[in-house]
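Before anything else, here is the set of structures, which you'll find just below.
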Structure 1
Amino acid sequence: MHASDDDRREPPPPPGKAPFLLLLLAGIGLVGWGAYGHWQRDLEATRTLDRIRTVVPRVQTALAERADGPLDLTLPGETRPFLTAAIAARATGYIAERRIDIGSRVKAGDLLLRIAAPDLDQQLVQAEAQLGQLRAQLLQAQAQVEQAKANVTLANLTNNRTTTLADQGWASRQNADTSQASVLSQAATLAGAEAGVKVADANIKSQQAAVERLRALAAFERVVAPFDGVITTRSVDVGDLVKADNGGTPLVTIDQDSTLRIAVNVPQNLTRGVMPGVEARIRVPQLPGRVFKGTVERSSVALQAASRTLTTEVDVRNGDGILRSGLHADVTLQIPREKPGVVVPAEAAVFSGGKLRVAVLKDDGRVTWRDVSLRRDFGRMLELEGGLEPETRIVVGPPPDLREDQPVDAGDKPVRGQPMRAAAR
């Protein structure tokens, strides 16, 4: 049996060392390249950390400003008439004349309405007639007093004569006693007549009061303006029946708008500076560019329990009549400060560790953190109670990683904030 050709082939020789060497060199190269890249990244990170440690951040600074002027507090308010009167009827009758309408300007004493009240007029005529009767009765009573005085005088003379004659025996004792009794009787008559005069005088005074009352009511037939102002409502017309003291709708309403009151509610923390004489500026949204001057004139003294605010009234002159009652207005009160404060931008203060702090730039270009206390928050600006002196240079918007005693690049000039007078709302 012969062997095949494949069996006669010789096995291939084993591979040489060169491929293994190439693979080894390639692996070593890859490992070395990776190690080099890792070393480069570590080196770059180390350099970055070194730059971070040594970098000088550029910051913006501002000067803390002294706040010693008045504090402008802007609050919403509503204009009201200085005086307002709802005029009702005091005489029952019909409207006979109407001289005004809504919007009419009137002066004090001008006739607004005339009421025809014939019943009242007749009552007045009757009362005056009764007064005349009582005055006649008084004259009659006074005449009776004069007559009684004359009778007393005559009785005294008769008694004196009769007593003298009785003592001399020319007249009886009975006549003397009779004359003495006549004196007493005439004296009693005089006293009664004098009492009648007092009664008549009292009746006259009573009737006079009744007449004056009716005259006063008759005077209310003329409805006149109590003060200068404008008619704001009218609820009657000619021919309408009105009743006295019915407690219903008033005939007309008049407002005095030459001076307006503006009521504002001042928060509790600013009430100590609100007092009569404090100046105010009033702006109305419908009148852009116009500023009206007013003065605080009165307040409720006690705070409202629900809102903890003080109701304050500001008086503003309105001679040209451009302001109207019922307008919404922004009232800026110029409240004097109790003591000066320091004002800084709100971006300069940060909360750290439960405390309010600011970064202060020292003369050597490094920063230091200071704890401060807040007095008032005006939104964009803060007024501090203590911890900072005016004209101190502070960092605005300090970086979160700003460290104590770290150098910074603050430039040459700090940014000055706006003068702090008006910010509260």
Structure 2
Amino acid sequence: MTSQRRATSVLAMNTFAFMVCFACWMLNGVLVTFLVDNQVFAWNKAQIGWLLGVPVLTGSLVRLPLGVLTDRFGGRVVYGLLLLVAAVPMYLVGHAQSYAGFLACALGFGLAGGAFAVGIAYTSLFFRQEHQGTALGVFGAGNAGAALTSIGGPILLRHLTNGGADVDAWRTMPKLYAAALVVTAVLFFVFTETRKVEAAKAKTIAMQLAPLRNVRVWRFGLYYFFVFGGFVALAQWLIPYYVNAYSMSIATAGLLAACFSLPSGVIRALGGFISDRAGARRTMYWILAVSIVALFFLLIPRMEIESPGQGVMAQRGGVVTSVSPSEVVVGETRYAVAVRTGRRPAETAQGLLVWPRSKSWQEPVVRVGEHVKKKQLLARGITSIFFQANVWIFTFLVMVIGVTTGIGKAAVYKHIPTYFPREVGVVGGIVGVIGGLGGFVCAFLFG
């Protein structure tokens, strides 16, 4: 097999295996929502947050040791064993009977998330530096595995449970995921070859970890905390969020969540290409700027606010002789009062509202016979503001975040082989740890 064909084969297998691992890593986002929605388990929001965040935490913490092991023993062995080990707790999810059991299994199958550090180090050995951004971007497209679970998970659960008639049949789903991990491990051993960093053999663990003293490594980790951590947290939480905030079915929520996770995964390959051509630094700054704008608009929730508005004040002192909803009379002076017409904006809002709607009116605050002074308030102003936070606008903004984080993930990992060509596994591992911790922290805070 030629060198080019060998590199392409390894890249394809790496990407496929990472897609399977990521689909398994994101399992709880669909499964836990289904179990709570069908009242199989009565878990509160904090418990759900832990169940979503714990696999992310495990997958994050193992990335550094897996990166070191990949540099030393090669990606073929480490990746294959990782797939087999993660399959065991994934299978046991189907036998969990309690919250503690679910949590323990989540800790175990979270190992699948460590596949990223292995794949990055392994893939980079087969491509020259000028093509590594594109290659690593293609590999990172395995993030689309999140979309496979978001879309396919609810469909699979509906099929297994016969549309909810046999809810306990959900236990077959994690067993099927475990089988997918085992099959992928076999294919991985068949279609890849052993290759490792030769210099790593002569290095001690301390020497391999030496790059971690470089501040640049931690700066890359900070970038990844946002672009990967934010992606993972949203990929986990979007389905339960759509179900709770917009009263959607799990299947519909899964489709809309895929509008976020699928573009983020697929466009990562494009992000690698852009980073090769335009430079990783420039690409990173652009995606951060666009993300800030989209996140600013996402900050605004569905809301109805009643706030003070422009009131009516007395131009001179006197005695109030008449008060009506539309007028206040003080002495001989008449003051017009704006009367509320129709219902509040929140009560009349229909269809797609892009911008907030508001209505203002005034209400008298004085009584007949009351003596008022100059500039005393006669009628207070009221302004009612309603913002719909329409689901389609929300989904569009989330999709923008998915695209920017997808490109950003590729840009971060384009930096690593450029600055640390002989320590990709170690540096990629610690950057992955920080990014994964971002996913855990964000997912837990969201919960």
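Coordinate-derived values only; no laboratory data. In this text, all values refer to a predicted model and were calculated from it rather than measured experimentally. Cβ atoms are built from the backbone, for glycine too; each structure is taken alone.
Key figures
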quantity	calculated
Read-out FRET efficiency 1/(1 + (r/R0)^6) of positions 175 and 255 (r between Cβ atoms, R0 = 41 Å, to 0.05), computed value 0.00, structure in 1, 2	1
Source structure (of 1, 2) for percent of Cα pairs over 38 Å apart, computed value 35	2
Winner on distance in nm of label points 7 Å out along Cα→Cβ at positions 63 and 103 once structures 1, 2 are ranked, highest first	1
Per Rg/Rh (Cα atoms, Kirkwood Rh), for residues 271-390 alone, the highest-valued of structures 1, 2	2
Structure with the greatest value (metric mean count of other Cβ atoms within 10 Å over residues 223-230, set 1, 2)	2
Among 1, 2, which structure scores highest (criterion: distance in nm of label points 7 Å out along Cα→Cβ at positions 111 and 127)	2
With helix-only ellipticity at 222 nm (-39500 (n - 2.57) for each DSSP H run of 4 or more, over all residues; to 500) derived as -12000, matching label from 1, 2	1
